[in-house]
Structure 1
Amino acid sequence: MIKKFERIDRKIVRKTNILTYCDDTLKLPDGRTVVYDTMVHNGAAAVIAVTDEGKIVMVRQYRHTFDRVTLEIPAGGRNGDEEYIDAAIRELREEAGYNCSEIEYFMTIDTAIAYSDEKIEIFLAKGLSKTKQDLDPDEFIEVEEFELDELTDRIFKGEILDSKTVSAIMTYYGFQCKMTHLI
């Protein structure tokens, strides 16, 4: 059994409005010490928004890290101590231009466990009604609706690579398949 590592020191290297970069000194089970790079994140929320017709609301946006436009479920970081569900509702409205009358917790993912503590809670939203997008000044987002099968095909073709989107869509697909078998 692997024994727990013990953090004996944390130096904040840099703090931004989204991330805190740290050098963590850890004591290993054998007594040696090592320094790990760690990014501390405030957490984020994402939404699988399903229309009355069963289509899934997706957003297209440019991601500078990969220098490409991506297709994702609506998502964003929490503001301060904002509850995850409130962040999900806000991001659905701001990014996609939808309100919802029903929202429930769906799943949680840890996005990059080797170097970050970022957690994304994903919610399932239904009872959608169109409203106006409320984008941040640096956001340029297009909204589209897709059939679930089309999204899973795009995932298998390598056209959708975003981890929160792949995790959420494939899990939702699995639930839909399971429900079909129960009928």
Structure 2
Amino acid sequence: MYYIATIVDEVRIPPDRFHEKLEDVAFDNLKSIYEGYVIKGLGVVVAVLDVKVSPEGRILPGDGASYHKVKFKALVYSPLEGEVVEGEVVEVVDFGAFVQIGPIEGLVHISQVADDYISYDKRKGEFLCKQTRRKLSKGDVVRARIVTISMSGMRLKEVKVGLTMRQPFLGKLEWIAEDVKKEKAPKVKKK
């Protein structure tokens, strides 16, 4: 889920940038500090927006920089257990498919790809469903449900999201379109 959060902090303005506009320097510093980092209880900061800086700063002994209070908005992504997401398959390996969902990658374990026997073709880097003959490859767009989340660290690479596509109307978008078409087809009863 994406949302806008308001964050209050203090930002360091280095002396070599005193000649620049205060808001621009604060924006640059906040962007390098916050974007791409995980804040516990908040989520992954995707972008820093709308920075307001106090014109009065303070100076610490031994440091020529000034420190200013700031209040800014941030675009945050926080994955929710049970949430349905769409993303692109960025890699298929023998144990699962990595899917880019917003700023993070999730893993669809091979056992969670489909209700079918799945084999891995190492040469082509894809999964093949035995009964339906459906294939899952790098670049495919899929819809999945988040089943597990671990946000143990402060970096994007430390966010682990487990996904499943083994539910109705989840999976590769082409598979979903086929399933919807089957559902809408008139049912013929045999006599």
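Distance in nm of label points 7 Å out along Cα→Cβ at positions 12 and 52 was computed and gave 4.9; which structure, 1, 2, did it come from? All intermediate terms of the calculation are to be shown ahead of the outcome.
Values: 1: 4.9; 2: 2.6.
The read-out was computed on structure 1.
When percent of Cα pairs over 18 Å apart, for residues 36-91 alone is computed for each of 1, 2, which one produces 50?
Working: 1: 50; 2: 61.
Attributed to the structure labelled 1.
Can you spot which of 1, 2 the value 48, 17, 13 was calculated from, given it is semi-axes √(5λ) of the Cα gyration tensor in Å?
Working: 1: 33, 20, 15; 2: 48, 17, 13.
Of the options listed, only 2 reproduces it.
One of 1, 2 was used to calculate helix-only ellipticity at 222 nm (-39500 (n - 2.57) for each DSSP H run of 4 or more, over all residues; to 500), giving -4000; which?
2
Coordinate-derived values only; no laboratory data. Since we're looking at a predicted model, the values are computed, not measured. Cβ atoms are built from the backbone, for glycine too; each structure is taken alone.
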